[in-house]
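Scrolling down, you'll hit the structures one after another.
Bear in mind that the values in this text are calculations on the coordinates, not laboratory data. Computed from a prediction, not measured in an experiment: that's the story for all the values here. Cβ atoms are built from the backbone, for glycine too; each structure is taken alone.
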Structure I
């Protein structure tokens, strides 16, 4: 997950040549919409929408019960709803620069608001599976530059073929484009993505990578956010015109991992709210994932 960019500042932009090359050699959606909420909500609600189909226990946006509509640490904001982390056979969230497992307090370059497992009160496995990876320093202006040779639990899981069914990877505030530049984020992916596509799991056709942004930089309801989809099965140069959003991405991941009960707006029906266009679109079919 990356942060706060409009489609054109990443996809096809000279400041993000690596991500742009992935988009052209793999695939992307031209209408991956920032429409989960009708108003301009901040990061955290989008991370919750992506992983549970809503940002509330019931309802959506700012209408419902226990809605989380602002950025808060997990020490003061919790949902009791089911998340995808409850649904899958195994999972890990790899959080760059997180001080301790399932850390609920923002510190330094680690932002709890970008770590969704910490917000689900019934997720007892968070302290085990929400793990830290050491931060790397990426060049902010020179493109196609490696951020070094990372060595952490994520790189070990890739090398040892011990990835869980679901991996959720969050760069730190500099490398996710929130505080840093688009080029920093591009260099971060330039450092990590080769390790993914060279892994045994990817080469065996067992991995699909969804590279997503939480929301636009300048909110325009229903406008597109950057995105890239990487899989051995994606036909090179695929451009999906289907209207999609975070709920469709959640539904796609659930379907890919054998989950038949879709959460929140990924199911298309949410008590007390109307799910936006694209919520149940078939992302897997659109991108051949």
Structure II
């Protein structure tokens, strides 16, 4: 009798634990599904006029912030390229002032010979020194790659480094984004080719896939949208991504590098959460691209 009475009691706890684990897993999957939906789909869509007004207003505010904090971008040649590209699109005098300061001050103070190459960001025909970049073993080096992109006639990369720069499969996740923007700059300065265009398209599609699954509004989130647009692939950009970027702008026109302290890495947290030039320039470049270069994107996704 004792054995028969105790059998059900002995099996109670394992079954309870199994039920709790199943419920917890179901809740986690539900939350992930909600987060995925929230990142990619909008329940409502503003009118074309409302979206255009918001886009114009927030881009204008971002450009004012960039102008007032222009020196924060000068150590990053990729950011200066984005500012120069925005100025070519918009002819905004505030951006031209940032470029003028860069041209008149940055190169006089720099102790890095590679920095001199970036005079071509402001003046594409600038005479720059010939530089041989040390071999860095095929690792990603965005500054060296950007220098090569704007002046391949003057900057020499080691063979394996150049091969990595143009490889469609060498890098993944965040590194792939930085590779993509250097190839975008290279194509802008040197023209495209079927092989280069195919690589850029492939990388843009992979970056857009990453944006589909990573819904944290960090610097990397803004960067993906900006770089995919820079690659000439507005067809990959979801309206929800742009709407979430617009909604995250600070009142002073900037964007934060981190999202509630949660930064680009899975376990990367920072207590300081304030306007970042790195994020703000990228966000402004994305918005400027939609306004000036791809107005048909707004027509398609926000019909009257």
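Worth a mention:
- Computing distance in nm of label points 7 Å out along Cα→Cβ at positions 166 and 214 across structures I, II gives 1.8 for structure I.
- Test item: helix-only ellipticity at 222 nm (-39500 (n - 2.57) for each DSSP H run of 4 or more, over all residues; to 500) calculated as -19000, pick one of I, II: II
- Structure (I, II) behind the derived value 1.00 of Rg/Rh (Cα atoms, Kirkwood Rh), for residues 46-173 alone: I
- Label whose coordinates, when relative contact order in percent (Cα under 8 Å, 6 or more apart) is calculated, return 23 (choices I, II): II
- In this comparison of I, II, the computed figure 194 for volume of the Cα convex hull per residue in Å³ is attributed to II.
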